[in-house]
Structure P
């Protein structure tokens, strides 16, 4: 970094101010090392200094894999402290990343929408309302909420009940697409919605979900007599009167939920909303400066070995996410599972405490990437991308590698800027929160205008 600046100054003095006659280049004297150290803080220099022992730890890890029968050339590693790659193996080779692909989707989403963006689902009706009965259709217009689940539908139905609406004589009309409970089929999602909003249709699963909601949450009763009709958004009936705007959780907790559980349906929904896998890859490349040749995606979830990322690309994407979040006083820990706090895919692992990590698994792929805090090197960024048959052994070796590196650099709590602010399941990020149902216009009954 400093050397590059000095070289640039030397080139400017050579070509920017010299006459056209070329004379012998006089070597530029380098300043004493003590002077260079004074230009940068010792902490920055320490974070970026080479570390032969860390390289040896990684080399030993690869040797252990080879001794266990894994092809070393199929394993990818990038370990970075500060702005320096401390230890790498196959760093620029795109390899199957599995659910590390969701990191590219996360970065693309943060590049597309503000961190507090909410997806809206509108509920309205046709016809007239009389004595709590909609003599017409109930109309739903969904705008991409990837986490519209049982709790959200129950809460929405309760808001309609509070407006005095108890029955619908007509159909449930879905305008365009609708996804509920991660079900991409609009018609099936309509069936789930009709079940959720009417306690008389509840299954044991819905009863259980309701029992996990706040104890004062009513069981809704909204009986829809007709059928489910899915029609194009462009054919929205002009007579629709909108009643409620339901807002999703904000973008950041949505991404956190997606990554904690490595939810493929949510990732695919985000990728479609962004513009597809090619757009996700292009946005990731643009934000990181990594060439597209190292970011090859066929979807936003990581399903399929054709999703390939180089270890360098994965770490660059993680750093890109961190840069997107820092101005909002958030960090990578707010969109990824944190070991010791969030379970999900990290359950049964032995990893550095308070590390923000993302796993990836396919039949022959085990990957792990993120950051972990250290005493001597601060945040350590890494990507481990393994290929082989024994996934349990690969996971155990990954855990051992990270714990050994953390022991080498010393354990430490995460910096304040990496302390997660988003805790799923706690206010204000609670599923089924009625405060996210905004009444557009009170339901007006024909018998009581």
Structure Q
């Protein structure tokens, strides 16, 4: 693998959360009965004319301003022809020749290191319907037909599957912070097409690429990209070639499957959309939208580092998901210990929930309970060891406060809290561990850690570590 360089570009389709569709007044909602959110425009009836949804335009401009793109004050719409049952007009209205924005970049962490990804352009277009396959027939649901999409096209600047996932997560975060999309990948609000090629390390020209369509999870993006990179390298190393083609990812078989040989731009017969005038914006509108932008993920990360003392990595773990970052800030209203609160949210609880794939919000533990848990640890009410047991109980009984759980489970409370009880245990340990005492007096600092461990073991982990350290130092003097 080290002899080859991976080149990846992503096309991310984000469904904008407007109330109505891009070119019609039909409701833009997921989950309704099939073919109920439709009009003559959605279904391509003869003579039906599209009218642009200005709210979708504003959300697109918001994104462009957020990534530092150049907003085109006069963009155009085009027709992209293809014949398929989910496209009632037999063409899609998109922006091929003159998109609404060009350029821009996004910064995110990749395995703890900040990286900047450049964006080629982003354009508005309407979505297709959905084909639904049953045991002995297939149907088409046009509820999604005409939904507003912003397609964000990266430069081929991504060099590993992990980078591809980090970039996609960063785009998702920006859209969520802008409240421009719910980015629900399971419902198809955010879908990725992954373009992949490989070349020998040191080579500068781009080789033939393949495309993997409609990826709707970050795990799938990484698995599919890894599989395709390995496949292309095998082809080249055995003396073969890579053909330009479109694939889909089979999550059950964990492999890519050929859909069709890749079309070229001329296959779509792009032409100007005659039923829509140029989309003309004013510079004042763009400036007003830019000045009203909310705090964005990278800005929030910087604030967490500079004002709250978090590491870059810890801050990015929080800010990549707006809901988790908001959860963290709500917890800070009760516990004024940012690093500890962050560690419990992104470390202890995230680790316990990893297998289920859920978050603290989804399991129903309120921020105030995490804050109370942290406060109990830091004020010596419970030890770190008992806190882990308490966290397990919180997950079993979401919504029950740590205080109430302790009241119902007295063994979670720290009984060895008095100086008198602890002093007796410390004296006993020092008597039994004379060699370690001598080692400590001889300047061996590790001996002190051993003695602390012996005291904690004797108290079954129920003593305050801070109090043990303080009293042990006094005794050793």
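Throughout, read-outs are computed from the coordinates displayed, never taken from laboratory work. Keep in mind the model is a prediction, meaning the values are calculated, not measured. Cβ atoms are built from the backbone, for glycine too; each structure is taken alone.
Assuming 3.8 is distance in nm of label points 7 Å out along Cα→Cβ at positions 327 and 343 as calculated from a single structure, say which of P, Q it is. Working through the options, I get structure P. Sorting P, Q by distance in nm of label points 7 Å out along Cα→Cβ at positions 71 and 175 from high to low puts P first, with the largest value. Quick check on the output: 1.21 is Cα Rg over 2.2 N^0.38 Å, derived from one of P, Q. Which one produced it? Going through each structure in turn, the value belongs to P. Could you figure out which one of P, Q the value 3.3 for distance in nm of label points 7 Å out along Cα→Cβ at positions 95 and 119 was computed from? The read-out was computed on structure P.
Of structures P, Q, the largest value of relative contact order in percent (Cα under 8 Å, 6 or more apart) belongs to P.
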